[in-house]
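The structures come next, written out as structure tokens.
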Structure P
Amino acid sequence: MAKITKIAITGAPCSGKTSAVERLAADLYSASRDVFICPESAYEVIASGASRENYLAFETLVAKKQLENEAEILKKAEQSDKNEVVIIYDRGITDCFSYVEDKDALAENIGINIVDSWARYDALIVMETAPESEYFSTFARIETYEEALEYQKKLLAVTVGHSHLRFIKNESTFEEKYIYCKAEFESVLSGYEIEKKFLVEYPDFASLEKYNPFKAEISQTYLLCAVGSHRIRKRGSNGTFTYFETLKIRVTDSCSEEIENIISEQKYNELMESADPDKNTIIKDRYCFLYEGQYFELDVFRFWDDRAFLELELKSENQEYKLPPEIKVIEDVSDDYHYKNSYLAGLKL
């Protein structure tokens, strides 16, 4: 069976999402790779005559239609004779939660909560809505620019926390913006990860509240492995968890090839039997947030009360970035193996 990668792309009105989806389908296709698009389900529900007066009822219909479409497109992808398959979701089911106030009620109606919805996609790409000067330049818009910005805020509130979120900022032209968007897709598909890691002072969480961070609880266990780093991870919040199996092979000090798969809780428990007896399970709280369009992960450990890690992923070694001013950096430890989680797991802390 082909390797299937699932990437959802979303954005507020006038973000360029629709144009990007059409181009990505053509640009990512190759002799060895199939590309499928899962269409935006809301259009089908609207075409059926459903009313939007009750947002909860409407989004329940959209979410259920989305589940049907995703199941159908996955069957087609599994029948591909290519070595690799990409499914591009033109808005994933996570979007439905951004439209409703009572998110618990929607979760109950469809049997999936926000954290569950993230596990359906290997990556989640959010495109920024266009500047006000360009907002009405192409199409007549139903929403005002202020309404578009408000929806973008609501969208980020339900997407920040995904383990592989990317925010595509506006550039001087849409062509530049699309190039960055495509680069993020290609980065996910390559499996290569360029990571910057900083040892920082223990954070003042009150000062970070303006970034609306999402807190994820993580338990990370290393398995016996002859090559690279083999680990399993339990990640979630408020009793809802997703389970991952990851093999990392270091390419350079700051770059590694990563093969990661979502696994069942049963598989996770089975793999726990192969845990490295010389290493402890790392337990940490991860705070995810956006700053200047860059996705940051702040890791706080039980064994430290005076320091933490701040991490970000880059598309290239020379990519520019800004660190949030509220975080006090002690040093860049990206290339120091003494600060790798796998090394810390072997210490008595």
Structure Q
Amino acid sequence: MKEGRWKPDLKIWVNMDAKKKALEIAMGQIEKQFGKGSIMKLGEDTSRMNIECIATGSLDLDIAIGIGGIPRGRIIEIYGPESSGKTTVALHIIAEAQREGGVAAFIDAEHALDPVYAKNLGVDIDELIVSQPDTGEQALEICEALVRSGAIDVIVIDSVAALVPKAEIQGEMGDSHVGLQARLMSQALRKLAGVINKSKTSTIFINQLREKVGIMFGNPETTTGGRALKFYASVRLDVRRIETLKQGDVMIGNRTRVKVVKNKIAPPFKIAEFDIMYGKGISREGSILDCAAKQDIVKKSGSWYSYEDNKLGQGRENSKQFLVENPQIALEIENKIRTFHNLPLMAEHEQKKSALAVDSE
């Protein structure tokens, strides 16, 4: 009896041991030429399956993304209308990365970063690396140099629309530069994608919305900078302001909805909602309260919120304030939510750091 497998289409016996040996030799040569880890069987390196992440500052958004935050070593696009909270979400991610001992960089192509607001959100502005480039090429070269250093945990580029090609800046005001920015982004992302993954740097591109002309049916909205970013991004977040929060007649913040429109690491199209308070950023307690109410961890009876034997307060704002004043209960509720969604638990020292960042406001 011959050893191997009969291939009826080729009418030959295939020796499986010889095939296996040939594959091992080929893989050995590839590793010798391109380095260890350049080729492998997917099941061999289980560390690749457990994707590391950086929290977003909103528990509901961490759950919606599916792994507890934005993935490390991937490209993320955050887009939406003006004043919807795009930069606020990005700054919260920077603050969370710094809290874990990471290094963050902010490439401010719009020249609009407010250091006071960033500090209020918990960003350590003394340690934040900031660049205000003159051209799109300069911004993307700075980004590439920082990523290649391997020392940066998260880079934010604000925004793609402000990455103006050098030819456009040096040209006259009425000159036509069709597709110039799209070509710039396409070339940059081809170069960046590999090194971003190797260096485990989360790279966030903030983007603006434009409208296509002459669209009769369907959504006329599109993002700037061509299509390359849509393909290279592992996660795309659509940020929208849906409501203005008021206390009496005074406007105190916005209710924000984020839709995960693309997700390569978990199921997409999940939706998260959270409060962005003016001058303070994302309300952590508000996110905890909303998630706990959804899962019946916190009971809601009329306008009253209660947790086990504790009455949190009448109305949402009073209940949020109770959690601010009782961080131990807030931590307990948060960890119950995290356990339910199989997310890493928040340690007490991390919760204290978050509270200190809020108190410093």
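A few remarks follow.
- Distance in nm of label points 7 Å out along Cα→Cβ at positions 69 and 341 from the coordinates reads 3.3; which among P, Q: P
- Computed -9000 for helix-only ellipticity at 222 nm (-39500 (n - 2.57) for each DSSP H run of 4 or more, over all residues; to 500) - originating structure among P, Q: P
- Structure responsible for 25.5, with mean count of other Cβ atoms within 10 Å over residues 53-60 calculated and labels P, Q on offer: Q
- Read-out semi-axes √(5λ) of the Cα gyration tensor in Å, computed value 33, 24, 21, structure in P, Q: P
- Here volume of the Cα convex hull per residue in Å³, for residues 125-292 alone was derived from just one of the structures P, Q, and that gives 196; the source is Q.
- Given 14.8 for mean count of other Cβ atoms within 10 Å over residues 101-108, calculated: source structure among P, Q: P
Where a number appears in this text, it was derived from the coordinates with a stated rule and is not lab data. Everything quoted here is computed from the prediction, not taken from an experiment. Cβ atoms are built from the backbone, for glycine too; each structure is taken alone.
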